[in-house]
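Bear in mind that the values in this text are calculations on the coordinates, not laboratory data. Since we're looking at a predicted model, the values are computed, not measured. Cβ atoms are built from the backbone, for glycine too; each structure is taken alone.
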Structure I
């Protein structure tokens, strides 16, 4: 049992491990002039949570939709949606999750290598795996990482207690890919003799997943969230243009293998599995090491500003270190060497951390400015493909042409990538303005009028494009948009972005 002195020392060290997050947040605020997330996506969850608290699961209050890849994250945010500062709640929750993740890892590695080496190893992993950067995305990944830290450390300590099984049950509720770890470990725990808690945890986990799918289906949204289907090209839902589910899985495997840090994680997992297999723990080797690694490589993803693979990398790192330490291979200086190798192998994730302050400025200069134009100068429904801040700030319905906020748009886009459906859908929804990335819709309605472009003046980090094209479906709407843009430029236009009009018009010259 830990002494009071050890508990105080661990808490103090965990506070020090939070210093990089404070520094990163300070740099982001200095670049952005306020608190903005490094992605547009968290504002989707905030909008969903706000509407959920008022009785509708969707982006628009009168239209159900399933834009979130997490079951529990919007539910966690919803009760606080009426409070001042609600939009900063994800950052607060992520900071708490990061603090306890640091404490869990510090306690585990400190017991293996000693206080200072454990501190150095924990700091290296938190930085190398973008834990600090992901906290400023405003997404659910920090909660996911806390659960994985609890699972992996307890697994290697053989502390299969209530916390271990609760974390396993909740992990796929936070993000679906958590099932890659939860399902094999529950099978292993059952085989290892923990049958009752394994069955209870599996029942709770599956009941939540099934209940959510039934809810979505009852709302006419299919069996999985639109965000999951959009990322898989519809292959999981039977739609899209993928040749087959097997082809989609094969393509996903190749996307993972070509990334050096993903290939290294797979190699480490298989190496540890071979050693454990040789020791006679074959069920553990297959279910705790091989199965999670293969499931993530086949069905999981990597990238999107250093988010998707973090839970997998953390799990492999903790389990691999535990297996190696059992052979006395990581005593002393070897732990520092491992930390250095981990840091050097995760260049994309380190880059995400270092680019976070500029990414928050991107969101302020692009998505926030679109939201300002729509909510303060237009105040009418618009069509978009980046949904978050525009929907969070707007008082009007928002038509999501990419499909996260519209199940119908997602189905139409997956079945007709050429875009013949866009004009009829906008006409039916009485939407006359579109703010989109041309790269996502290379084939656009011929009747659209190009009015202007919103251009980022800095390096583009997290937006798909530095250019947002602004279109109108008719001349009257085009004139409203031109006037709104001129008023925006005269009022609160940002130096971080600029408006480029498509062509001078008589009305435009008169407004100038």
Structure II
């Protein structure tokens, strides 16, 4: 699991290492990390560092100093270094080291500065660091604009200038980096839209403050996911492995019933039950998927089901409201998706029912659905928006999109890194809902304790990871991906974490 660390935590950890900070040890480690990243990048793209034209954009703070010290190292490796300063104020020792290594320094006001920038092979962005907030001021705003459209590769120091390291917000403009070299730990804003789009590849450099770092969230990895999809044991049976109930589809959107059901089946739990709402969907679903069991019982009285998924493919009929209300009365974790979210957004009584539930409720909105559920604008930051809704409704929020944010009412936070644009296809959300529901059912059946919100948040993050991995597998070789193909790759995604290196064996 990769932990996330906000600006305050990084700064506090640096202060806990005050002696190393004052002695320049932390800055030396940071500069070494930047230089190593640049060397790797130039080696891959042009065969080496020697002769490369590198321009350092040097702000007046520590980021500018990190960039200048890194530039000094690169100059000694045979690169041609020039630094463009924001103004006269600079880190004295870094400026002197840069000059001593043969680097040349000019101010942004120098008429030659724009041309030098355009001739560079690589640009190091050391203008602003993680403590910067608000819109860019001049001359930094002009320098950032000048970086757009460059042929040069761009490496950002700690965070691209203009990106909020905690929220990912970009208020006006930002440096569009090919790679960001960040120090101490991963910042949420580097993997949350829109900041994620400006950070490029993210490389974390250990500068020796990890023992004092507090985390604000996490990114799960394959090992974490494997815990939620264990292989069946010798004493397992279908009920011990988990039963998930699906309430989905309509005459208008029948496909959602098939996709959410297929995804739940592919998640390799014990059994899938499909709720018969009298809309003529149950027979074709069960015919298409013979292992699925049809049920017409009141969901609240169905003791076999360990978790419910409700809402994919709902079309807005009064019966949808009844179905959501019935399933919210169940003593199980519940996933509310798609049409169920529309019902919830229009019905304060149901919203209050959600708030009062003792077991986890997972909601899976895309940005449009989120806007109907919450008055908090996503433009204020995806993380804060998801956390606000989680707190308001007492739900685990899966705010879908590039860098899906998973937030629980008890403060747990996960950000998904594996999702890719191939998932932006019709029915993909139905697949995710069925997958998360199945994982919740499996966890509820296996656990000696009730599934709580923190557990449900990690399970939802695991579902997002498997969803993303299935998309990667489905899209290999540039193949087009539909939701059906996505579902077909869930088994392979699970095998990849159960038996890494031996997928499918």
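So mean count of other Cβ atoms within 10 Å over residues 83-90, computed for just one structure, reads 18.8; which one of I, II is that?
II
With relative contact order in percent (Cα under 8 Å, 6 or more apart) computed per structure, which member of I, II shows the largest figure?
Looking at the calculated values, the largest one is I.
When semi-axes √(5λ) of the Cα gyration tensor in Å, for residues 75-378 alone is computed for each of I, II, which one produces 55, 22, 17?
Attributed to the structure labelled II.
Give the label, chosen from I, II, of the structure having the highest value of mean count of other Cβ atoms within 10 Å over residues 67-74. Write down the numbers at each step before the final one.
Details: I: 23.1; II: 27.9.
Looking at the calculated values, the largest one is II.
State the single structure among I, II that was used to calculate FRET efficiency 1/(1 + (r/R0)^6) of positions 131 and 187 (r between Cβ atoms, R0 = 35 Å, to 0.05), giving 0.75.
This figure was derived from I.
Given a value of -18500 for helix-only ellipticity at 222 nm (-39500 (n - 2.57) for each DSSP H run of 4 or more, over all residues; to 500), calculated from one of I, II, which structure does it belong to?
I
Out of I, II, which structure matches 24.1 when mean count of other Cβ atoms within 10 Å over residues 147-154 is calculated?
Answer for the origin of the read-out: I.
Out of I, II, choose the structure whose coordinates give FRET efficiency 1/(1 + (r/R0)^6) of positions 51 and 251 (r between Cβ atoms, R0 = 41 Å, to 0.05) equal to 0.75 when calculated.
Of the options listed, only I reproduces it.
On mean count of other Cβ atoms within 10 Å over residues 291-298, which of the structures labelled I, II is highest?
With respect to mean count of other Cβ atoms within 10 Å over residues 291-298, the highest-scoring structure among I, II is I.
Quick check: -0.72 is what I get for log10 I(q)/I(0) by the Debye sum over Cα atoms at q = 0.18 Å⁻¹, for residues 411-490 alone, calculated from one of I, II. Which structure matches?
II
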